[in-house]
Structure 1
Amino acid sequence: MIKEIIKDAENRMKKSIEALKIDLTKLRTGRAHTSLLDHITVSYYGNVTPLSQVASITVSDPRTLTVSPWEQNMVQAVEKAIMQSDLGLNPVTAGKVIRVPLPPLTEERRKDMIRVVRHEGENARVAIRNIRRDANSELKSLNKDKEITDDELRQAEDVIQKTTDKYVKEVDQVLDAKEKDLMEV
């Protein structure tokens, strides 16, 4: 019983780290990467569809993404979706191909992005602490119901705390890497 609670808590903490990494890939650094457009959706025959399912996205150079819709009639819809995204990008259409130049990040914009990165990191830390709280409350209810002893409770809480510390440290490492990436000119 205790092992399942600890294992569940650790799996949920891992998922929090993965969610943080996914959220951070959406934040733009100085270089082009295809995951930048992952969260953009396009209206495709009345259905809201991810951009990656209606077009191929490639990196043509370090500051330019190339989007090639699979159908000619989707070019305008894809261009509009990119413009309306929260990324501040201005795509340029040339026939069937949409080029998305990434403007260089200003110092002010970099600092704004770092604030956003730190906020995302704090959200991940809170999620991990909430998982710890949930696991500890499950353990305490087991102890209250006399299914585990006080010693087992303390040992399990120690394991959960060490796991929490490990994943909070991992959040800090992910944030440090992203901040260094953002501050690269």
Structure 2
Amino acid sequence: MKVNVAPLLKQPIGAHTDYELTESPIDPRGENAGLIEAGVSSIDADIIATHTNPGAYVEGDARASVSLQCSRCLKPIEAPVKAHFAEQYYATIDVVSGDPRDQAPRDAKTIGSDFWVDLTPLLREELILATPLAPLCRPDCKGLCEICGRDLNTDPHEHDTGSDERWSKLQELKKFRPDR
């Protein structure tokens, strides 16, 4: 999502502008195509940009549907992800006079001479951070069989496994005190 902050920066400090982003599904050739890299299939975001002394302060909330894989059974799933974000963008040029402004901090996000701000990288980063590390298709997912790889949710089974000879000495310890 690209927003033009020039009208905002022409207003007094403290003025704010609201933006809304709703896209379902994400167009792979649109301006939000960068969200697809994070697995986002749809997004709904409410954004507020506030004019600050160094530029524009952007904050908001995003709700997205992210395509993931269950960490136990590897089935594809869609998970809802919510993220709150806030970022200061520094103006490099004064919007009224066109004069250069003070140097922005080294790793700061800046507003270029066209006064358009691309919020897609910010949204992508925040949604990636909010995505669960080990998503599950359901809380009681049994996963895959570690021997044959079949899905234990649809095909519960057991394998006859012989005991490992390396553990035979430990088996003898069980017989030492059978009451425990």
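Results, tabulated for the structure shown:
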{"quantity": "Structures 1, 2, by distance in nm of label points 7 Å out along Cα→Cβ at positions 42 and 130: label with the highest value", "calculated": "1"}
{"quantity": "At a computed 20.4 (Kirkwood radius over Cα pairs in Å), which of 1, 2", "calculated": "2"}
{"quantity": "Winner on distance in nm of label points 7 Å out along Cα→Cβ at positions 82 and 170 once structures 1, 2 are ranked, highest first", "calculated": "2"}
{"quantity": "Which entry (1, 2) yields the derived value -20500 for helix-only ellipticity at 222 nm (-39500 (n - 2.57) for each DSSP H run of 4 or more, over all residues; to 500)", "calculated": "1"}
{"quantity": "Read-out distance in nm of label points 7 Å out along Cα→Cβ at positions 34 and 146, computed value 4.2, structure in 1, 2", "calculated": "2"}
{"quantity": "Structure responsible for 26, with relative contact order in percent (Cα under 8 Å, 6 or more apart) calculated and labels 1, 2 on offer", "calculated": "1"}
{"quantity": "Highest-scoring label, criterion being mean count of other Cβ atoms within 10 Å over residues 10-17, among 1, 2", "calculated": "1"}
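Read-outs: derived from the displayed coordinates by stated rules, not from any lab. Worth saying up front: this structure is predicted, and the values here are computed from it rather than measured. Cβ atoms are built from the backbone, for glycine too; each structure is taken alone.
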